[in-house]
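Throughout, read-outs are computed from the coordinates displayed, never taken from laboratory work. In this text the structure is predicted, and so the values were computed from the model without any measurement. Cβ atoms are built from the backbone, for glycine too; each structure is taken alone.
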Structure I
Amino acid sequence: MAEFILGTGQQSTVRRITRLLEKQILRTQGVPRKIKGRATGIDFTAERDEFEGPYQRYTIHLKASAYPIESVRAGIEAANGNCVLEETEKTYTITSPPQGKAATEETIKSVDQFCEKIILPEVWRGKGDRYRIDHISIELLFKAMIEYKASDVHLSPGTPPIFRVDNATHVSNIMPALSAIQIHSLIKEIADDEFITEFESQKQTSFNYHQSGLGYSRVSAFLKSGAPHCTLRFLPENIPSFEDLHVPSETMVKLADLHRGLLLVTGMTGSGKSTTSAALIDWMNSHRTSHILTIENPIEFVHHNKKSVISQRSLGMDVNSFADAIRGALRHDPDVILIGEMRDSDTIRAAISAAATGHLVVSTLHANTASEVINRIVSFFDPVERDLVKLQLRDCLQCVICQRLVPKIGGGRIPALEFLFNDVKAINDGIGEGDTDHIRIGMQQTVSHSMLFEHYLHRLYKDKKITIEVAQEYSTNQSMFDQIVMGTYSIPRLEGVKSAH
């Protein structure tokens, strides 16, 4: 393991320095049973038999030129026979406890008694050794995610597995604190060779892993402070239906039955965008005779042919970029194209082009509200392109779904949705102009099928699925939500928006 440098300040004992070095090692490599420290004129090793408790055995080497022999001998005398000295011309070696003597509280404290007679450096180089190497059971992690109803598990050196349940993290005692060696071994065990190579060269990688009979996982491995970390996102083998997700089936079926244009599923990280997209694709697969092509990085939910033919392509393994895959897809006779994420201008440009040529393109995007999606997309482009992109979106965008997962009464979370249907002139004009306020007011017109978060949260509150406090917290505009609850809210007039502009 890599050596690090730590300023300890003036410490009176090697035992105190050992504890300071251990804290640093724990954060990056895990719990050691041996620590090596070195500084100008001195080095030491501290060892223990278990992964917890005090270090029991110390060996200290001092350069004769750096430490007067009188001070060293005075330290040995102060240790009352619990430290032994071996002298050479250049080095003094101090060992505690002496060979053949068991480590006790008295022998451990004797190291302090010795160190009181010498002056220790303030800057140390340290490294750990003898870490935990037990095999991490990937099956046990999957079973725990299912039992805890966890969305993710985080593996980091120095801590037991940490599970994310209902968006809160919880440390689990199913395993002791992990080491970097264990996590690196797990990554090498569950990743294909090409992803191991990517991890070693790029210091990060993402891939899909299948635990038969339990589920799939999107695995993200990366380095932090030089040590491997790993996050597993749980994905069920059976793709959830609209009913399972507690989303409005009638509206979702209407969207899944679209045959052309752009359909976006948006929200912040961890809001369930991938799951909703998978449910849409699964409904199409079950009810339509189409060719559905997915482009993902990595593949998350695994689909099998039902009524449709499903072709899933993984970035890196099957194609070099999203944009290349979309352009190539037009020659593969697709009816539906799923793009895992629109993350750059080339991908967005290719997606809009595919939607404009008569295909249904489904994709995800990070956004907080549906109405801001247009400007979010446009921001990826240079200013000279933005007006054209807005006009293209005006013509091909069918719907934007934006979702937030909110705590429900009785535990767990439920999605709150916002729908932006490009179905009335006010919204269409707002898209073409990139006018978020105009779009948001157009979404409230009675002739549109659109719905704002505030109205959806009010519905969940009336159905006693969430508390009013949760609804207020997750509203985009709390004042608007409060007015809806009191029955005093009135939709702003479009004429007022136009005059304000």
Structure II
Amino acid sequence: MNAPFQPSPLAAEVRDLLVRLGVAPDQIEGGRLLAHSPISGELVAEVREHALPEAEAVIARAHAAYLAWRKVPAPRRGELVRLFGEELRAAKADLGRLVTLEAGKILSEGLGEVQEMIDICDYAVGLSRQLFGLTIASERPEHRMMETWRPLGVVGVISAFNFPVAVWSWNAALALVCGDAVVWKPSEKTPLTALAVQALFERAAARFGDAPAGLSSLLIGGRDVGEALVDHPGVPLVSATGSTAMGRAVGPRLALRFARGLLELGGNNAAIVCPSADLDLTLRAVAFAAMGTAGQRCTTLRRLIVHEDVYDTLVPRLKAAYASVRIGDPRDPKTLVGPLIDADALAAMQLALSHAKAAGGGVCGGEPVEGLGGAYARPALVEMTGQAEVVRRETFAPILYVMRYRDLDQAIALQNDTPQGLSSSIFTRDIGEAELFLSSEGSDCGIANVNIGPSGAEIGGAFGGEKETGGGREAGSDSWKTYMRRATNTINYGKTLPLAQGVTFEV
């Protein structure tokens, strides 16, 4: 029999936040899923997991909720999301701090993640009055043709630890206004923030008054629970965020039952620095994009391709920034780089650096930082003579590979020469270089930026990438269409029956 869990001061802080956010104590006591904080590695909660029969019941209840929710007018559905946004605003400080404690982000990034949730709620509320289709010209007289958009069903969301709440909100806010129910399987590494968000949603639903039970649900557990969600015939769409390996497992299983997959997978993002670039701006952008979130964003800058004319000016400045950045407890406002999520992530970083050295790379930084309890490391800048295999792989850690280039075509070729295709950027004051980079001959990524880094996307644009990134699109633009089904409707308001393409069929 296990000894009773004795909370440390950090665990007590986590529990206090969870209670304030509305999480019942029995959800985080005596469970089999052990939640640790990357800040110190300490155990902070014992979370109750769902068994497979429970998963079946959760999905069935979500389907029943969808059948009722689809009848509710979309602007009314938007009102629920508006109320949820209000709950997030009121709880921003507590939920943002909980993100920091559970995922290890510095405080401003934890708060920024909650702000992103608030922003997508605002976006979705407006969208609830704009779910419109087209009127299409018909070739037949006295006919009208149009398209309409209808709710899809239960949307499964599988999220990763690095954005433990924001990515769910991108999916959930849109799915809810589209008329869908949502079942969320969070990362086993970050279940606590998910419990808190679910509690906030339930507050909003209570204020709304007539939201069906099961409209938003959690599935806490490991791979078996995720597989149950992926394989369930009552879940027509699964949005899965994680590694390319995870996508290779999820994609074929969805295809077997002709379900939709919205896959947001690996990123190995590059930035090109041209001779005309503003180097002060470039330095700040590269520092955040490469070191922010301890290198654990899917949009983290991992490859820097610098023109030979400015290489010897920019790279020493970057090395100085890397040497001076403050690493430590992310609750300290002066900290810029917090911990990696766990010891396995630190080991993967050290292995990648050893491979880079073997390939001829010159490593600056990267050493583990001892004495802090968690898995901390100094960000690494690695000068490479070419794009070795280790550079073409994504390592989820603060490693920036730096290479020289001579002409822009060569730089773009290097930029595109990876299996992943998520985000990219170019730093230049030359409009021709910028336009080439954004053209069909330029970046092959889903996101291509000019004079900003590849990281830090806003919710108004569609987020996602190509190739091994999975092809999915979330958040803004017309991403909402993924969560709905399209119907083409033709209406004959005349008294004859002309057929399309001039076909005649007289009986």
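Here are a few things to note about the model shown:
- With distance in nm of label points 7 Å out along Cα→Cβ at positions 255 and 399 derived as 2.9, matching label from I, II: II
- Which of I, II leads on distance in nm of label points 7 Å out along Cα→Cβ at positions 447 and 471, largest value: I
- At a computed -10500 (helix-only ellipticity at 222 nm (-39500 (n - 2.57) for each DSSP H run of 4 or more, over all residues; to 500)), which of I, II: I
- Relative contact order in percent (Cα under 8 Å, 6 or more apart) - highest-scoring structure of I, II: II
- Structures compared: I, II; top value of mean projected area of the Cα convex hull in nm², i.e. the largest, recorded for I.
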